[in-house]
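Presented below are the structures under discussion, each in the form of structure tokens.
What follows draws every value from the coordinates through simple rules; no lab data is involved. Just so you know, these numbers come straight off a predicted model, no measurement behind them. Cβ atoms are built from the backbone, for glycine too; each structure is taken alone.
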Structure P
Amino acid sequence: MKLKLSGTVCYANGDPVAGAIVRIYDKDASGKQDDDLTLSPGLSDEHGKFKLTYEPLRFLDYHTIEATGTPEEPFNISAPGMSLPEFGDIYLPYLQFNYTVNGLLHQHATPLGIFQKRFHLPENPAVEFLPSINGFKFANSFSGYFLPFSTPAFMGSRKVTSNYGLCGGMCAATYDFALTGRAIPQKGKVPRQGTRLQRYLFQRQMDSLGGMGQQIIKVAQWTSLPDDTPVGTYARTAEEFSLLRQKLDDQNPVVLALIYEYARNIKQLAKVIFNNHQVLAYAYQQDPAGVITIKIYDPNLPGQDDVTIQAVPYQLCEVKLASGIEALWGLRSIQQVGGTFYREVRGFFAMPYAPVRPPNNL
């Protein structure tokens with residue numbers, strides 16, 4: 001029985017994807033090759049729309065029963081064996097998309113849901129980003145308290161600072177504007193508490209911290225880690241960069257948490273955790289020696305295109321394996337401005353980002 005499927009494939013931000021090849025497969029048991037159910041693959045047009053034809057019954061695997069005895073015996077067959085379907089084979093269809101982002105081939109799979117017609121890829125479309133053009137013109141220093149509403153009377157205590165930062169919100173918002181192709185607001189002054197722009201940046205700050213503040217927990221964990229052990233910040237930074245470099249290759253900027261501080265105990269952690277920072281990485285280079293230079297937008301340094309993170313390979317230790325001795329490497333990082341040392345970065349990792357269309361009239 002042939003079936004037809006039509007749908008629309010989009011980037012994570014909702015923009016249509018053209019030229020994606022779409023097929024349907026059935027997930028098979030471990031160790032077996034997935035069954036291709038496609039009769040006629042789909043090819044998305046400039047609106048992301050595609051149509052394909054497939055045969056669901058192609059998902060069944062068969063096994064052969066060898067005949068014994070003679071053809072004259074009841075219920076026997078003369079052939080050397082017969083094929084019967086494996087009734088334990090479960091139908092688990094999924095869509096596979098093959099497409100290119102910034103000239104690089106990608107593949108993405110997603111379950112085939114009932115009545116689902118719109119499918120989102122994990123990548124955003126490639127964007128050109130430059131802090132002097134796409135970044136906010138004001139610095140990350142907001143007057144008031146880190147609250148989206150008026151300040152209670154008890155907050156007037158001198159122990160509570162009356163300034164705060166929204167670095168993560170500013171990074172996410174600049175990416176939002178770049179994806180929509182809209183110019184960033186040209187305001188040179190920090191928006192006042194309660195204004196439309198301040199509320200938008202505040203919400204994007206909350207988004208960057210994840211539901212229930214999971215990212216704050218991760219920042220706290222990294223702040224409490226040593227630097228140069230096999231489980232320290234240098235080793236973890238190397239692992240993080242190996243994951244996020246693909247996004248940068250696709251010209252998908254990445255919000256980074258920069259771990260500046262170190263806390264030996266809970267008391268120190270409470271004092272220094274919010275001295276860490278968030279920036280937006282938008283490109284990188286790696287030289288033959290393995291030194292990585294990541295270009296970043298830093299909300300604390302508006303309008304500057306020469307802010308970078310330099311990550312240098314650092315040998316942590318040697319590990320004895322069956323094949324011999326192997327070196328364990330991490331990345332030791334600093335932040336630079338104009339090629340000059342700005343401050344030490346103990347480590348960095350990617351923070352969550354989901355596209356949001358900026359409100360009008362900002």
Structure Q
Amino acid sequence: MLPLILAALGAAPADVSPVKIEQAGDALKVRVVAVLPPDVAKKTPAGALKQEQGEALLTFALIDAGSGKAGDSVFGRYEHQGGKLIFTPRHALLGGERYRATLLTGKKPVSTDYSAPAKKIVGSPAVEKVYPTTDVLPANQLKFYIYFSRPMRESKTIFDHLRLLDEKGNPVDEPWRQTQLWSNDGKRLTLWIHPGRIKKGVNLREEIGPVLEPNRSYTLEIGGKLMDADGVEMGKTFTKKFRTSKPTRSFVLVEDWELTAPKQGTREALALSFPRPLDHALLRRFVTVLDKDGKEVAGKIELGKEEKSLTFVPSGSWRDEGYQVVVDPRLEDLAGNTPEQLFDVDRAALDTPAKAQKLTFRPAKK
């Protein structure tokens with residue numbers, strides 16, 4: 001009777017939790033809505049919050065089935081709206097698991113649990129491709145791109161499953177910059193070798209040494225315990241074997257690229273080839289074709305073997321006019337060098353000026 005009396009008087013029952021877990025689309029996609037105490041709400045900035053800001057107020061974590069304790073807070077988006085802190089996990093929940101949302105703003109934490117329904121899982125995730133695809137990398141190689149067959153589960157222990165082995169099969173100590181850089185769909189991880197062990201004069205390199213030595217053999221190992229967003233393990237360890245050459249410390253010289261012009265009145269491919277492999281992801285973003293009026297030509301880029309070439313197929317036919325290939329100065333080679341800057345060399349100490357970042361061509365007559 002008491003809840004009814006309170007409701008009649010316009011008061012909320014005393015046991016109503018300030019933390020709610022709401023379904024957002026389906027049972028495996030949720031959001032957490034927590035009512036902040038007035039004093040906390042006043043101090044909390046409106047709008048989007050950084051992960052660490054949000055976690056200081058509200059956590060949402062997977063519950064260990066054995067201990068019943070909540071683990072580390074999952075990654076997602078925090079937003080403060082009118083006294084309410086809203087958390088949306090980046091990925092769908094794991095089917096058949098329990099989660100706990102905990103508001104940390106009062107004298108005692110307040111929690112609400114949620115049981116995600118079981119989901120039928122078919123097959124296991126796998127590594128589809130690793131870039132660079134070449135098996136010879138410079139000793140100052142900067143990063144790898146790992147593509148998975150489906151969205152993967154972000155975890156603070158993910159670097160425990162990513163190893164770099166030397167030619168004797170021994171793990172290289174602390175090779176990675178331990179920052180998780182995932183694509184929006186959760187299917188690509190950008191894995192950086194620690195820049196502090198590449199750049200000359202940096203304490204980390206001087207004290208520990210470089211991660212890669214020239215003229216050696218190495219293996220990148222991606223452990224089979226890595227899980228997808230549904231908690232399914234890969235099961236099989238993936239390896240990429242490669243050799244190292246001497247470090248690359250020279251500009252990306254656009255003027256040294258070889259251009260093969262297409263024919264007028266066709267949708268023939270424009271072809272570009274490079275003296276050395278370039279960053280495949282940046283090639284797709286930072287090479288643009290412009291017409292005589294400076295407007296971007298719509299079309300599709302395809303990369304060639306070992307990322308040492310590309311072709312551009314326009315959506316329409318080439319006209320009898322001049323075109324430009326424009327290269328963004330942020331385009332990198334495998335060691336992070338660009339047309340204007342060397343990754344591990346002091347730019348101020350160089351006399352070499354920035355090089356041209358445009359190539360011009362006119363389609364050939366049939």
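Listing for the model above:
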| read-out | value |
| --- | --- |
| Among P, Q, structure where distance in nm of label points 7 Å out along Cα→Cβ at positions 54 and 102 as derived comes to 3.0 | P |
| Comparison of P, Q - label where Rg/Rh (Cα atoms, Kirkwood Rh) is highest | P |
| Among P, Q, structure where helix-only ellipticity at 222 nm (-39500 (n - 2.57) for each DSSP H run of 4 or more, over all residues; to 500) as derived comes to -5500 | P |
| Given 3.5 for distance in nm of label points 7 Å out along Cα→Cβ at positions 230 and 270, calculated: source structure among P, Q | P |
